[in-house]
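The structures come next, written out as structure tokens.
Read-outs: derived from the displayed coordinates by stated rules, not from any lab. If you're wondering where the values come from, they're calculated on a predicted model, not measured in any experiment. Cβ atoms are built from the backbone, for glycine too; each structure is taken alone.
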Structure 1
Amino acid sequence: MPSQRKDKRQTEQRLAASKNLDRMTALEIARLMNHEDRKVAIAVGRAVPAIARAIDVVVQAMQHGGRLIYVGAGSSGRTAVLDATECPPTFGISPKMMVCLIAGGNPAVTGAVEGAEDSAKNGERDLRAEKITKNDVVVGIAASGTTPYVLAAMQHARKKGAMTIAITSNREMPLARAAKISIAVDTGPEVLTGSTRLKAGTAQKMVLNMLSTAAMTRLGHVYENLMIDVVPTNEKLSERSVLMLAEASGQSVRTAAHALRQAGHNVRVALVMLKLGLDAKEAKRRIDGFQGDLRKTLGE
């Protein structure tokens, strides 16, 4: 029998402005959703200090060989999967550095797996299988803040001494209390009641964008505002690598393309070659001498 208690989760409340949603025109619905979406960035802005603390924690962990591990379910898990899979080719890192656990496993990425998010047992089991250490950072993502799968994983992470971070839209829920750092973005009731793939999902994407991009930047995988370690896995990215190298070095596209070929298509090495007038072997040696720090390598 359903509980008669009023649900305290803001994401489950009804939005007064959308109570006649099914009677609205397409234009009215689009305008209403756009109006509500504008509130998301403001809400995320209030959480920036907590996000910054989380970024510092992730950087410190990865500098000591730790991993960034996302845990989520449903749409929250799928958002996390997207971020975790995009970072290795964007920043040239090993896929092992970022892990995403989603309730229900791979089938849950493209479809709903009945009951998966309700299994606390599986949440603990899946994270235990990763053999986490105190150097790892576990980020639990759940708009509701009550998902059993995510909560159990977070509790296991704490037992193992790993740093825990919560990303939720409901501050006063168990997930926020279970984490050492809580990123609680109050996005309020959804246009479609309870559909947290909307404003809450947008907030999660924004927070994960900031967390991973800032951490990778601080770890040295960005030069100026360029993806210096991008992996050219297709023609578009290969072309982008050449243009990026030309922009960063101040050389012509032709010169950049030639250097990139000599560097084995490693943009970082090619940039050092062009800026310091070195061959590929010497450029690699110099980069290694500064432990990969590109600014120090270039004397900047």
Structure 2
Amino acid sequence: MKNQLLGAALAAAAGLALAQGYPSRQVMLVIPTTVGTAADITARNFAPKLQQKFGQPFIVENRTGASGNIAVASVVKAPPDGHTILVTASTLAVTPFMTKDLGWNPVNDLQPVALLSYITFVLLVHPSQPVHSVKDLVALAKQNPGKLNFSSPGTGTPHHLIMEMFKQATGTDITHIPYKGTASALTDLVGGRVETAFFPLHAVIELSKAGKLRMIGSFGDQRTPWTPDLPTLPEQGVKGIDVDTWVGVFAPAGTPREIVNALSTEFIALMNTPEHRDALFRQGIVARSGGPEELARTLKADMERYREVIEQANIKAD
């Protein structure tokens, strides 16, 4: 027992010493999505301030491909010393159910650091459609089962699964057209080659203002501050779609608690400043911070929720 206590004390002391010297070189903020996505926007807002705080460069690197798995795998395999960390959206909660032989598990192989922000999704239709409300869309879909199409950036993305929840809640049959990325999925919606979709508000608000897309409902229990005249889905009778799309920070499993706490404290402190909240707000992203425990709970709850949707919709892993 004495040896165990001594070992624990030495480990704690070593971790504290490591944290006090952290970071000793540049820190990579790895993003599994392209420039302009919520995770990318959030990370780029933080990087300069983190560099000022810690005295070392914080570099944002977009590592796309394989539905984000390349980026996540690179962080999982990185040394657990806090110099390579992941900034990702809640697609992380879906990946284990959509990819065979993944080789990692987000609960076991990543250490939650901080919950940073939430992303509001809106339901859209192409303006050529005779649809101005959720009721209109449901009626049109029921009159034409399987004939309306919706786009998403890929099978198993939040865009896809949220629409599957919508279909289950409304008893509609709308055909999924998966694309390889947000840009092409959005381009075909704007071009009228698909009729409807769910997309993050920050990605479509300007297109809507320009009349290229029509928003007919927003996610959540309250109307967004950017679209106060747009009724929510629950207001329009669609309830039970209970999922938040978030951005969080993770480190490789085994990263010393002192380093995790140092990063978490700073991320949360920055997120609670008006500068960062306003910067994200201007881009349609809601700042809403939380520590490692809250992020861990959120991840596990979303994994269970998405698992149920995937099973009910009979969505197959790649």
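Ranked by distance in nm of label points 7 Å out along Cα→Cβ at positions 34 and 114, structures 1, 2 are led by 1, which has the greatest value.
Using the calculated result 27 for relative contact order in percent (Cα under 8 Å, 6 or more apart), pick out the matching structure from 1, 2. The correct label is 2. When FRET efficiency 1/(1 + (r/R0)^6) of positions 90 and 274 (r between Cβ atoms, R0 = 25 Å, to 0.05) is computed for each of 1, 2, the one that comes out at 0.65 is 1.
If helix-only ellipticity at 222 nm (-39500 (n - 2.57) for each DSSP H run of 4 or more, over all residues; to 500) comes out at -13500 when worked out from the coordinates, which of 1, 2 was used? Value -13500 for helix-only ellipticity at 222 nm (-39500 (n - 2.57) for each DSSP H run of 4 or more, over all residues; to 500) corresponds to 2 out of 1, 2. Match the computed value 21 of percent of Cα pairs over 36 Å apart to one of the structures 1, 2, and report its label. Working through the options, I get structure 2. For mean count of other Cβ atoms within 10 Å over residues 210-217, the highest value in the series 1, 2 is held by structure 1. Determine which structure produced the value 2.1 for distance in nm of label points 7 Å out along Cα→Cβ at positions 226 and 282, calculated from the coordinates; the candidates are 1, 2. Among 1, 2, the structure yielding 2.1 for distance in nm of label points 7 Å out along Cα→Cβ at positions 226 and 282 is 1.
Structures 1, 2 were shown, and distance in nm of label points 7 Å out along Cα→Cβ at positions 106 and 122 at 1.6 was computed from 1.
Sorting 1, 2 by mean count of other Cβ atoms within 10 Å over residues 170-177 from high to low puts 1 first, with the largest value.
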